[in-house]
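Structures for review follow.
Taken together, the values in this text are just the output of simple stated rules run on the coordinates, not laboratory data. As the structure is a computational prediction, the values presented were derived from the model and not from experiment. Cβ atoms are built from the backbone, for glycine too; each structure is taken alone.
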Structure P
């Protein structure tokens, strides 16, 4: 039995769960999420607890078991407390600012880069060098954060660029060692 798959998902008060076949809809104070799951997995709601069960111990059923349970837990968490991802902008003159719904990035290009968030995701420029992405869907938040990071990923030599908060950036030594060997 999957250790993660057999764990129950508690449904907090104020959250409504509707199961129609293999489609599960979770609504709460922060939003509403809906997702289709594999018809092989059975999702049940009993006494404000969601449980997932699988028909057999085949490898595909075991992997779907844990995945289904984790996706359900993320949906319940997203509608009660939003998922968040923070990014840092590192570099001289690099900054971000919010204009309306759009995020405008100045990251060393000759032009500014405008990013429009998808529905259900909000972008906040906390400071000129810190961006926070938040939303009910963990998948949409992670995708938006990855798209922002892809505008200017961290440089391998100086570390300049957009990175996740607490992301380790391993810097290469550069050409300094080559010049020392000459005599």
Structure Q
């Protein structure tokens, strides 16, 4: 009976000790250029959905009209474009060096136009841990976060005035 108990205890402790050794010995990939761990994407995606799915269906309190889309485009250029790209421009050096790579959110890429606006708002507000995506709850107002969320939701059907803002050269090219 005692050896069974010792075996169970070892069976429980050994995986934790092996994991600890793996992490502290420098074998775990931490560089942005390293390949993801097995199941890393799956586990991260499951955790994200568990966090934002309850709020994903929240409708925007703002209309997806031109004034809100223009405001969203201005916010996007200042706060988001360096990682998520600008219309008609290649990804920045910052975006190319990130892991996981930030999604390019403007056409011709699909972006998040098929996501519910509440899901995009949650990501803008809270950020996504260990991806480089910051939360903007402390730096943007609720209205500004909804405006940029609406912009991204409507990115495949924006009015010409909004497209003009998004096509302007990135600050690094000015």
Structure R
């Protein structure tokens, strides 16, 4: 499956976000030694899965090849024992002008980081999408915000890069 998406840093918390459907996501990226691991073990609400994501084109990481395997509880628990690096976030499903935003509110060591992802069915739809008012800047092509790159990091580790975009910590 090819995933088409755009990612934005939030400028402010959009009205009604806390009333939106949400779930906790726990990610573990493997192998731990990799600078940018692309394989993750995920608890996505009640779903347990392993996903490998890789860019279709290194120059445009908004197009990702995604392969997902559903895991049993036993498989998940076994894989979570692997040495990896991860994080925890709460994902809100927020309706914006008929598009569903996945607004990820990072927890624990990454607390203060909030990003919005929008997924699209076509390149035309993706390319014509305007930046929402609650978003500060598009960061789709910024590798340091990819899941595998964020795994195992703290907000302090990425704060200087975020400041380059004028981003300031947000909290819900």
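Key figures
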item: Top of P, Q, R by relative contact order in percent (Cα under 8 Å, 6 or more apart), largest first; result: R
item: Computed -0.23, -1.31 for log10 I(q)/I(0) by the Debye sum over Cα atoms at q = 0.08, 0.18 Å⁻¹ - originating structure among P, Q, R; result: R
item: Ranking P, Q, R by Rg/Rh (Cα atoms, Kirkwood Rh), for residues 32-79 alone, the structure that comes out highest; result: Q
item: Top of P, Q, R by mean count of other Cβ atoms within 10 Å over residues 8-15, largest first; result: R
item: Given -7000 for helix-only ellipticity at 222 nm (-39500 (n - 2.57) for each DSSP H run of 4 or more, over all residues; to 500), calculated: source structure among P, Q, R; result: P
